[in-house]
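These are the structures in question, set out in turn.
A short reminder: the numbers here are calculations on the coordinates, not readings from a lab. These numbers were taken from a predicted model, which means no experiment stands behind them. Cβ atoms are built from the backbone, for glycine too; each structure is taken alone.
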Structure 1
C-alpha cells in the first residue's frame, strides 16, 4: 500500500507541479520581467554615474531559458513534495483526521499549505528581482526555515490538542485554533522583520509579484489535494467493491 501511495504521490505531484508552473508562467513571469527591467535600468543609471565601476556579470541564463526551466523546477518540486506527502499520508490514514481517503487528502493538503507556505509567507513574503540584499540571503533563508518549523510544530500541537479535548465540537475547535495560533503569532512577533525593498520600487509590482508567488503555491496544493483525494477515493471504492479473495486490481 505504501508503494502504491508513493507512486501516486509522485505522479500527481508532478502533474500538480506542471499546473502550478502554468499559473506562474502566466501571472508571475510578467512581474519578474518588470522587476528585471527596473533592476537593469537602475544598473545602467549607476554605470553612467560611475562608468569605471563594475556591476557584475551579465546573467548566464537567458530569460527564455529561465522561463522554460520554470516548468522543470515546478515539476521537480511537485515530485519531491508529492513523494513526501504520500509517505506522511500513509502514516495518517486511520489515525488522524477524516476516516475516508478523499477528505483526508484534502485536509492534509490544506494543512500543509497553511503550515509550510502561508505561515512563513505572512512573515517573510517573496520578493522579486531587485529586492533584497545578496549579503543577507543566508540569514533570510534561515529565518524562513525557522518559520516553516514553527508552522509544522504548531500544526502538531494543534492536532494533539484536538485529540485531547473532548468537551464538545466547539470547545475542540477553539482549543485547536488557539493551540495553532499562539506559537505562530508569537513567532511572527518575536522574529526579526526584514524590509529590504528599495526606495522608489513600485508598490503595485511588489504586491502583484507576491500575490502571484502565493497563488502559485495555492494552485499547486489545491490541484494536488483534489487530484490525490479523487484518485484515492476511486481506489478505495474499487477495493471495497472487489469480490472477497480477488487480487487487487484483478
Structure 2
C-alpha cells in the first residue's frame, strides 16, 4: 500500500503499553496520521507484533519494543530501542511524541489494600511514567508532545478502586508540573481522563447485562466508551491542532456522572 500521509507525517511516537486496549488504539491512530510508531509492550510480544503488522498493512510504519517498565534496567532497555529506531528512521536521535499509557487496573477497596498491592499499582502507574519521562526529556524534540493517560476517577470518587484512583490523581499533578517545566521548549503536556472503556481491564464489568447497563448509564450519551474514543483525543493532542492546549486534563468519559 502507499505510504500514509497525515498530520503527524515524519514524526516518531512512543506509546507505552500499546499491545492491547487503549494503547493499541492510540498506536493505530497515530500511525494513521503518519507517525512512525514504537509499540511498547511488557510481556505480550505476539499482540504487539500484531499491532505492528496491522499498521504496516495499512501503509504505516511501526516497530515493537519490549521492556519491563517497572525496573530501571527495563526503562533503559526501552530507550535503547527508541534510540536505535530514531537513528534508523531519521538518521539521528530524538523523537516527537510520548504517550504514557502503560498501567494496571486494580479493583481494591481501602480495607482490602495491602502493602504489596499498593506498591504494585504505584510502581506501574506512577513510578514508571515518571522515570520513563525523565529518560525521554533529553530525547524529546522541542515542540513535541507528552500525553498521559489518567482516568475520570480523579473527578468522580470511586472507593472501590482506592489506590488506583490515587495513582491517577498523581498523574494529573504530574501533567501540570511537566507542562509548566517544558513550556519554554514548546512541548505541550496533557492528560486524557477516560471513563469506562471496553477493554480487558473492564471485562468484568461489561461481561453481563447488569454491568453493561451500569456502564452505559454513567454517560449522558448512554453508552460505554470504546478505545477509539480515547485514541481520537490522543491524535488531536499529538497534532499541531492542539498547540495552544497544555497542562490540561481532558475528560473523555462521555459526560459520565455530570
Structure 3
C-alpha cells in the first residue's frame, strides 16, 4: 500500500528538525510540494534547503504543483465557505498526486511548516481524500517544532505563567475580542495586525516573523511602544519579500507591572 508521511519541519531552521523527522525524510521516495507562486518562491527554496541538508542527493523525487488560490478577502460570514472551497481544491490535488505520482509500494511525504497539529490543514485534507475512496494509502504524522515554540525560545520566555492558562487563537478572533479569562494569548494567522486594537492596555507583546530563517525579526516590549516598530518592520519586510509569516504572544500584566523583558 502507498504510504504517506506528514512531516513537521519546524519554523525554517534546518537544525530544528527532530531526529524522527530526519529519519522520515530519508525513508521517503517522493516529496510533494505546493508552490504558492513567485512571491513565495523562497518557501519552496527553504524546503529544498532542508532536503539538501538532511537527505542524500539522488535518493528522492520532488514533485511541485501550484497551490490553489484562496479568497483571503472574505468577511467573517463567508470565511468558512472560502476555506471549504480551498480545502476541496487542495483535496483534488492531493488525490491526483498520490494516485499519479506515487508507486504502489512507495512512500510520499508532505512537509508542513511548524507542527501538523497546529493551524494546518494537511491532516484534514488527507482524511477527505481517503473518504472519497478513489485511492488507498496509509499515513503517519511526525511532529515538528511549532512557530509558537520557536517564538517562545527566541524571546526566552514561557507561554504561560504559574497556574494560569495560555490560549492560542487567530488574528481574526482577536479582532473580535480579547479572550475572556486568559492573560496570555498566542496569536497566529494575523494578516491585519489585530494587536493594534490593544495598545491602550497594560500588555506586553513578544513578536516574531520568519522565525528560524536568516530573515528572522524579533520585537518585544510594552505593546504601546512596540506596536509602531512592529508595523514598520512588518510593512518593509512584506514589501521586500512579498509575504510574511509572523506570530506573537500577548501578555496582560497583573497589577500594572510587567514580567520583565527578555
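A few points about this structure:
- Structure responsible for 19, with relative contact order in percent (Cα under 8 Å, 6 or more apart) calculated and labels 1, 2, 3 on offer: 2
- Which of 1, 2, 3 yields 0.99 [Rg/Rh (Cα atoms, Kirkwood Rh), calculated]: 3
- Value 12.4, calculated as mean count of other Cβ atoms within 10 Å over residues 185-192, assigned to which of 1, 2, 3: 1
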